[in-house]
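Below, each structure is written out as structure tokens.
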Structure P
Amino acid sequence: MGFLPSLLSGHEKQHETLIKLLVLTLSSIVAFTVRLFAVIRFESVIHEFDPYFNYRTTKYLTENGYYAFHNWFDAYAWYPLGRIIGGTIYPGLMITSLFIHRILTFLNFTIDIREVCVFLAPLFSSFTVLITFLLTKEVKSEGAGLIQLL
């Protein structure tokens, strides 16, 4: 798998490329379905406190915009004291969810922001498989990148 490139014929290189793509695709599908297990078993619900807080903040960002989000004081978080949300969290997850939601809405897919939040983790786990392969390929070798996928 890349360690004897001069000894492989064109036909064998095509098979090698096909095997690499197959392993990457299957690993991405497995990563996606493992993260999707709770959705399949218990339906599309947000189960824990932190993901629900992230969903609430993403919903607020979607409905009110970034300026209102950045200046938002949430009286229900840390009740009864409340919490300043915009200045105390890292909004990367919320902005990513909003960006994906807006792209899907622009493409005329009717989807609730909750569904985007639920399916963001399985989607990113598939991306993580690909990024890990590419990183391992750069650090060590392509064969090591494929081995780590297994």
Structure Q
Amino acid sequence: WRTPFVLRRKKKIFKFCRSKCHKLFKKKRNPRKTRWTKAFRKAAGKELTVDPAFEFEKRRNVPVKYNRELWQNTVKAIQRVEEIKAKRQGHFIMNRLMKGKELDKQKDIKEVQRDLCLIKSPAATLKKMEHQIVEVIEEHSDQEEMVQE
């Protein structure tokens, strides 16, 4: 029981994570058009694509003589690279989300301005109406006094 893979020209090997991916490959589906694939997410700008940390993951076909100290340093470096990569991806995602939050805020402000009459409390409008009525009565009484003189 092993993972399915396809061998192409020039020793290019495709390993599939699950049967779903293998079936879609056999059907010649473009992974950049299938929304759940990594290729789609990177092409659409939803995931980090350019990062110097990805250079460490390249395969090197040079055999290295075993050295305990070298291995320990390598493991520490790998852990540090993973931390940095996770931090960068977190920042990238947060920056993407901030744009959406700004758009939501602008949309909410427009909605509030448009439907302000629904938000205002009836008591506030009553006070305003009372104030206007008092002003009208005062003006009317002033005009009557002017007429009587």
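No value in this document is a laboratory result; all are computed from the given coordinates. Computed from a prediction, not measured in an experiment: that's the story for all the values here. Cβ atoms are built from the backbone, for glycine too; each structure is taken alone.
Given 1.41 as the derived value for Cα Rg over 2.2 N^0.38 Å, which of the supplied structures P, Q does it correspond to?
Of the options listed, only P reproduces it.
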- request: Figure out for me which of the structures P, Q the number 11 belongs to, where relative contact order in percent (Cα under 8 Å, 6 or more apart) was derived from the coordinates.
  value: Q
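Please state which of the structures P, Q yields 12.3 when Kirkwood radius over Cα pairs in Å, for residues 69-108 alone is computed from it.
For Kirkwood radius over Cα pairs in Å, for residues 69-108 alone, the value 12.3 is produced by structure Q.
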- prompt: One of P, Q was used to compute distance in nm of label points 7 Å out along Cα→Cβ at positions 85 and 117, and the answer was 5.8. Which one was it?
  reply: Q
- prompt: Given a computed value of -24500 for helix-only ellipticity at 222 nm (-39500 (n - 2.57) for each DSSP H run of 4 or more, over all residues; to 500), which structure among P, Q does it belong to?
  reply: P
statement: Candidates P, Q; FRET efficiency 1/(1 + (r/R0)^6) of positions 13 and 125 (r between Cβ atoms, R0 = 35 Å, to 0.05) computed = 0.70; producing structure is P
field: Comparison of P, Q by distance in nm of label points 7 Å out along Cα→Cβ at positions 21 and 53 - largest value held by
entry: P
